[in-house]
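Colleague: Next come the structures, one after another.
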Structure I
Amino acid sequence: MFMDITEYMRGVGKKARAAARQISIAGTEQKNDALKAIATQLDCRRDELVAANKIDTENAVSAGLDSALLDRLLLDGKTIDGMIEGLRQIVSLPDPCGEITDLSRRPSGIEVGKMRVPLGVVGIIYESRPNVTIDAASLCLKSGNATVLRGGKEAFHSNQAIASCIHSGLVDANLPVDAVQVLQTTDRQAVSELITMPQYIDVVVPRGGKGLIERISSEATVAVIKHLDGICHVYVDDRADLEKAAAIALNAKTHRYGVCNAMETLLLHESIAKPLLSSLAPLYWDKGVELRACEQSFAILSALGPQASLLCRANDGDWDTEYLAPILSIKVVEDMAEAMEHIELHSSRHTEAIVSEDYSRVRHFLAAVDSASVVANASTRFADGFEFGLGAEIGISTDKIHARGPVGLEGLTSQKWIVYGEGHIRG
């Protein structure tokens, strides 16, 4: 479509940088007006959105996309309702921009504090789900950022239709349409340009498969907010309530399989392994979950009955695998120290959980385990922006700087120092 992708992307970057200056000083009411106007546009233009999505789904079927990808691609009345509700939720959230904290008077007489400010221009690269276009645009708008969105080619027509609704909403609120730009090309070179334009793009957020995220992380010359894997653990202590433990372990694995906060490894204290597995394994097998067991847990599970197709011995690679499927690794450990050592060696730093009624052990686990989310007596599935009260999230970060865990509005901002004086000079 474009003869020169480099020139096109530079134009996108320049427009985004100019729009960022305007959107960064927009008031909360004006930003909320834009979000409400976008919601109205989505509601009024349902037929247009569904028609555009039909083109994408027909192309996807012709291209042989599997059923899971087709499901994520679908844009119907329920999906549109969800996008509208997401916008309303973000309207209701506090605006982090301009918040001043830690204000204190120094001996010199000046007052020093920190003001929360937008990051600037956020590039977001994602696949399949067209509703991500609304999630990303709305979070960036509310947090005062301009954004450049690059969706997957399979959702091109859907994303362009959604972009039209967004632009109309921005016009209605008297905000620059370039505050949200959805790339009008599917050329892969556009991604390479986007992630190597630090003069225009302040941070990039890749959302998609491990291959995409690894590519972005290795090639980008701008900051990246990302996580590669969701190898999440649940450790059941010898002082756990086993009824609670069984419910948590079942939910953490089977609530949804293809999500990054699903449990992939279950760690069991040796003294409770047999009674817990005796009650828990049949529940997993009823749901078709394959158990990949260490030697000790394999012996326990083998005695429960013939489940040859759903039970095998774990190999070394299983402890480092994000299955995103009805497969679970199980390891018996001597104590919490061994469990934490296993997590240290094999975790992707996403989410870990402990089930224990011993408050001291819980506190130690929470403090010592170095992951973005650490959970006590609850499912790893709660490691989610909506469940944490952030509203929609832009993604999950397993990095330590600048954002960690679910990234919502505050994660899309930074802080700058501000100083108040009354003619003070430094002596």
Structure II
Amino acid sequence: MNKNIQAIRGMNDILPEEARFWTFLDSAVAGLFAGYGYGNMRLPVVEATALFSRSIGEVTDIVEKEMYTFPDRNGDSLTLRPEATAGIVRAAIEHSLLYEGPKKVWTSGPMFRYERPQKGRYRQFHQIDVEALGFAGPDVDAEQIVMLARLWKQLGIADVELHINSIGDTEARARHRVDLVKYFEAHLDQLDEDARRRLHSNPLRTLDSKNPRLQDLVEAAPKLADYLDDAAREHFTSLQGLLDAAGMGFVVDPRLVRGFDYYNRTVFEWITTRLGSQGTIAGGGRYDGLIGQLGGRAAPACGFAMGVERIVLLMKEYQFVAPARPADAYIVYAGDGTAAPALRLAESLRDAGLVVLMHAGGGTFKTQMKKADASGARFAIIIGPEELAAGEISLKPLRAADAQVRVAPTRVAGIIQQSA
């Protein structure tokens, strides 16, 4: 027996009822980011595989195990994007976006990682990604953090905690890495499989391990903060001062390292306790070396990404009501010659800025009126043989006790607008 074709595991449909949250979030971030000077850009979903292996890091879990990678018909290795920062940097280099100076940009859309699906974490997931390219100071780091705090307020999301850290620059991480490897080698028998595999390739990731058996070992490991040079310390101190001045509470978390190789200096995450183990709803930091690493003229940068699925889950958790504008009118029509004037009237009312539903599929007046009432529309506009002969329409309030009236079609928009 043939089974119905279903969505691929970990790749979900967003149905209209839930999509209301998504469209509200899209509108909220577009307005918010514009207010901070960030312009929108759209990027391909597919990129050259080398872009991600060179930026994210060849020994990260994403590149090693989670990317959707395939050869195209020319034999080139392509990958469905697992994140957006690398694509933005590639586009900035390719189109010389920084030629006239720094740029603030943002993008959004689906990302893809092959991992075990769970609540708030899917194989096709969606991110909103924000990047400030060409800005070196901690002021832009602070601005992005404060901007996110403003978004949480707009969405009614509370009980989120800001964690920040500095992972320094390349030289500091190299010195720390040597001592970290020595430390873990001395405790090799206590490491789990992942930590052993990363021991010589990416030992910093072990500091962010969620394995309970490793927590005491990690806590006693060499601290990256002890290896920072003066410039990185000053940057981090200035960031904390700016956040204090903005009234932002935060936790300095020395174990916060993020998962991509391109980060340096500032890293941050917004964390909630409302979503279980998937508590990070936004995270990012500074990546001053990535533009040069991918072949562009060296320039500093800072950015973050937030998971749309997780934010929508939080909006529901806090019982946020995504506003849905009710229809102003539902047009009911039956009888020969009524379809065309009904369609013309619907379009003229939409020209006036009204939300109008027009019945489709036939049916008696009684059936259509039931659908008009169920639609939530404020008025039913009725066009039948009598109205058609008189050159009028019947306007019936559906949410008030006012009487049904017969009026000229040209008056309908004004009456409905005045009743709002």
Structure III
Amino acid sequence: MSQPADIKPDPIAAELDVDRLRADFPILHQEVHGCRLAYLDNAASAQRPQAVIEAISHYYTHDHANVHRGVHTLSHRATDAYEGAREKVRGFINASSQSEIVFTSGTTAAINLVAGSFGQDIHKGDEILISYMEHHSNIVPWQLLCERTGATLRVAPINRDGELLLDDMIDMITPATRLIAVAHVSNALGTVNPIEQIIEAAHLQDIPVLIDGAQAAPHASVDVQALGCDFYAFSGHKMCGPTGTGVLYGREELLDRMPPWQGGGEMILSVNFEESVYNRLPYKFEAGTPNIAGAIGLGAAIDYLQAVGMERIARYEASLLAYLTDQLATVDNIRLIGTAAHKAGVQSFVIDGIHPHDLGTVLDHQGVAIRTGHHCAMPVMEFFDIPGTARASIAFYNNRQDIDQLIKGLAVAAKMFA
């Protein structure tokens, strides 16, 4: 697809060959309300390349059977593909063993697994430390745990740029702290948190750290061994994979000590009415028939992302974010929410006199898809004293034309609400 003459070429986009990559995503090539689709809602869910769609279709067309224990050919094929996807995940985040890769239905389920299992060692008087910018999925499970146990949830502050006050967070670590859980990247603000320093400070006091990587894993290289984190959770649907898929990475030593989260098939070796013997890792945490097609699709998404190159993706998205930020700054009466020095491809904003939901509706009629509301981060909205924001979020298949279309749509909204 050629670019209109009024759009300046992006040399980093040329390096990535974004036009070629866009051709891999069938959903992008449609009109919405008679306008070209500009999909800028990637923090909510990314789109899927044809290779992922075909991998899922191939499984259901040729190889579907339940995994593990089956002696027939289809079960062997399904098992090989399913466990092959686990190995792809392991390599993608550089875990040391497949035993450290637990398939879940998403980041939410992964965090709840830790809260439900690791949390069995949490007691009255213990403390869980999180930050003010967390997604509800990294708040509510810990609230529920504290309600069950009498533990205390402590919250590290942020500043008006949407940056974590690191020194304050480290000062909040006490002998009662049992776990720190923090987002790698804020879904509402785009802030990239200094997780290396958080992990280092926590480990000086033998405190494990869980990282919510839902907004980081799709956009930059993640090396859990280099980070030294104890848990890392992320979702497949935000990284070009299927919905209902996710991963919990956990250090094998920790996972081995943790009790099962759910009971049923697959997670046991033997059962009688007196006792059950639990399966080895990671199957101890994977009760029931898994999302086989989803895992295979996630593996295909990882293949695709690695073929594009995570470093190239990160470099291009940084360039595109800079363009997005510069263009939004030209809009009258706009206020950017989340102006941290270190950001990923998320930009929230509000415009005086226009409710975010109204703004999103107007943009939809211009073919522009963004997210509006509190983004499952209501404490962040309360901090900035706003009901919600409009949020544009980018992926490597976006281009400057998408952003220019957003800016033109904002101009239409401004005229409507003038």
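Colleague: Matching task: 3.5 is the computed value of distance in nm of label points 7 Å out along Cα→Cβ at positions 272 and 328. Pick the structure from I, II, III.
Modeller: Matching structure: II.
Colleague: If you don't mind, there's one more thing I want to ask. Given a value of 12, 33, 29, 21, 5, 0 for P(r) over Cα pairs in 10 Å bins from 0, in percent, for residues 288-391 alone, calculated from one of I, II, III, which structure does it belong to?
Modeller: Only structure III yields this read-out.
Colleague: Continuing with the same structure: Quick check for you: by distance in nm of label points 7 Å out along Cα→Cβ at positions 176 and 192, which of I, II, III is greatest?
Modeller: III
Colleague: Shifting gears a bit: Quick check: 24, 48, 25, 2, 0 is what I get for P(r) over Cα pairs in 20 Å bins from 0, in percent, calculated from one of I, II, III. Which structure matches?
Modeller: I
Colleague: Output the label of whichever structure in I, II, III has the greatest value of relative contact order in percent (Cα under 8 Å, 6 or more apart).
Modeller: III
Colleague: Distance in nm of label points 7 Å out along Cα→Cβ at positions 224 and 248 computed as 1.1: which structure among I, II, III?
Modeller: III
All of the numbers you see were taken from the coordinates with simple rules; none came from a lab. Just so we're clear, the structure is a prediction, and the values are computed from it rather than from any experiment. Cβ atoms are built from the backbone, for glycine too; each structure is taken alone.
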